[in-house]
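Engineer: Pasting the structures here.
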Structure I
Amino acid sequence: MAQQDGLGYRVAMTALQHLCVDGNDIAYRHQPGIAPGTSPLVVFLPGYMSDMAGSKAQALAAWATDDHRACLRLDYSGCGASGGDFLAGSIGRWTADALAVIDHVAPGGRVIVVGSSMGGWVALRLGLALGDRLAGLVGVAAAPDFTDWGLGVTDADRAALATRGWFTRPSDYDAQGYRYSRAFIDDAPAQRMMYGAIAITAPVRLLHGQRDEVVPWRLSLDLADRLRSADVQVTLVKDGDHRLSRPADLAMLVATVAGLANEADA
């Protein structure tokens, strides 16, 4: 069954489920598809302080419903409907959350990962962990290593990390700003992707708006250059912003994922 969401998409009415991962209940919604085990599972990975209820996640779930595809949406520990402390989260921890749920719903199966903003960083780490199981990767304004180029951590920030365990940055997407924790900052160097070749050989599609004021669009070009895959395509949307959530943007995302899924089937 499916229902209309606020954007007019048909979204599968899949039950909210939980999986205990490292002591935290990770919330997820899984659509098994019509032929489990033969077609790749499409996994959506949200951005920083986002969750599986966003427009891109719902657009993919709607497409998966109509195309009878297996689809997984999840909330990282400490985010959305999942349990745990957000300030204990990190790229490494959230990658482990996603991998645990994937292995639970599709053990040994092939996977297409779709990551938005920070979710693109998680997608790259997850792609490395999946190895030959990775059937494709899509990044939407992917933001690997943003702690290096995007935060500009100051001495005052380091003092805040030492005393209260977090510092804040203003955000257009949250009136209270975003919190960045000591756990997140300390883990980031071990998760870096942009300092050498990236050993992902599966097909990769990178979508990026050229009016993105959060993640520089040229980062997607740099990322494409570092990937070992010979099948990498970068799509730049001249009037696109960071979110790429307009109807035309969502249609492009769905078409991109559908194309990868069809190629993987073939």
Structure II
Amino acid sequence: MQRVFITGASSGIGAALAQYYAGQGAALGLVARRQDVLEQLRAGLPHPERHRLYALDVNDHAALTAAAEDFIAAGGADVVVASAGISQGTLTEHAEDQQVFEQVFATNVLATVATFTPFIATMKRQAQAGQRDLRLVGVASVAGIRGLPGAGAYSGSKAAVISYCESLRVELRASGIKVVTIVPGYIDTPMTQVNHYKMPFLMPAPRFAAKAGAAVARGSSYQVIPWQMGVVAKLLRLLPNWLYDLAFSKAPHKARKTKG
């Protein structure tokens, strides 16, 4: 039976992945802040008795490590998915947005590192014992491909996730553990439902989860979902700065938490 540990499991991409893996017969470790929401999620999953709940904030690294150790003690882990993330509009000119930058980077980047760290030594031993299909999965975003105006914190944090996972992938290449970077485009979740602008190629969360799960199973190093956004991402990489700046200088901004 596959064992999968997922952060940010209470809603959005994390919840969709929990439902996907539970449907595949996996035993899950589900991490989110609210116990009641986690219990509601578990109750709706196949074989709820298989799944362990960890109500904590991923920025509490000690609690996150304790949860990881508990899940490992219960049978180890095959797949670890760091999907906890937050998105908020930010403008550097407003001093009060500094705290938002810190919160976004802490949750999206540092918590990803803290999610993976407790599992690596054990997964290396599992690999040495002959176990295959071991995966560490980082959830990034197409917003990390190039910096979007009004989204310095989110774009910067997701760019950091992409680069971090690439570094980790190379570090662990000979270990038997594969690092998979999943790069969602616009997925229909509470995070995107607040956007008041057109979102091309918007994909339902369950469909995204199935495609992401298939990419993880393949051990893909980097997968943009949906594929159309992968084409857009490649084109964005190729644009010279002057053309990118001209095209995106008037792009719509995600709303800020505070107004300066």
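Engineer: Taking distance in nm of label points 7 Å out along Cα→Cβ at positions 26 and 250 for each of I, II, which is largest?
Structural biologist: Comparing I, II by distance in nm of label points 7 Å out along Cα→Cβ at positions 26 and 250, the maximum is at II.
Engineer: Now for a different question. Taking distance in nm of label points 7 Å out along Cα→Cβ at positions 98 and 162 for each of I, II, which is largest? Write down the numbers at each step before the final one.
Structural biologist: Numbers: I: 3.4; II: 2.9.
Of structures I, II, the maximum of distance in nm of label points 7 Å out along Cα→Cβ at positions 98 and 162 occurs in I.
Engineer: A further question follows. Using the calculated result 4.8 for distance in nm of label points 7 Å out along Cα→Cβ at positions 130 and 154, pick out the matching structure from I, II.
Structural biologist: Matching structure: II.
Engineer: Which structure, out of I, II, was helix-only ellipticity at 222 nm (-39500 (n - 2.57) for each DSSP H run of 4 or more, over all residues; to 500) derived from, given a value of -10000?
Structural biologist: This figure was derived from I.
Engineer: Here's another thing I want to ask about it. Quick check for you: by mean count of other Cβ atoms within 10 Å over residues 90-97, which of I, II is greatest?
Structural biologist: Biggest value here belongs to I.
Computed from the coordinates by the stated procedures, all read-outs in this text should not be read as laboratory data. Everything numeric in this text was worked out from a predicted model, so none of it was measured. Cβ atoms are built from the backbone, for glycine too; each structure is taken alone.
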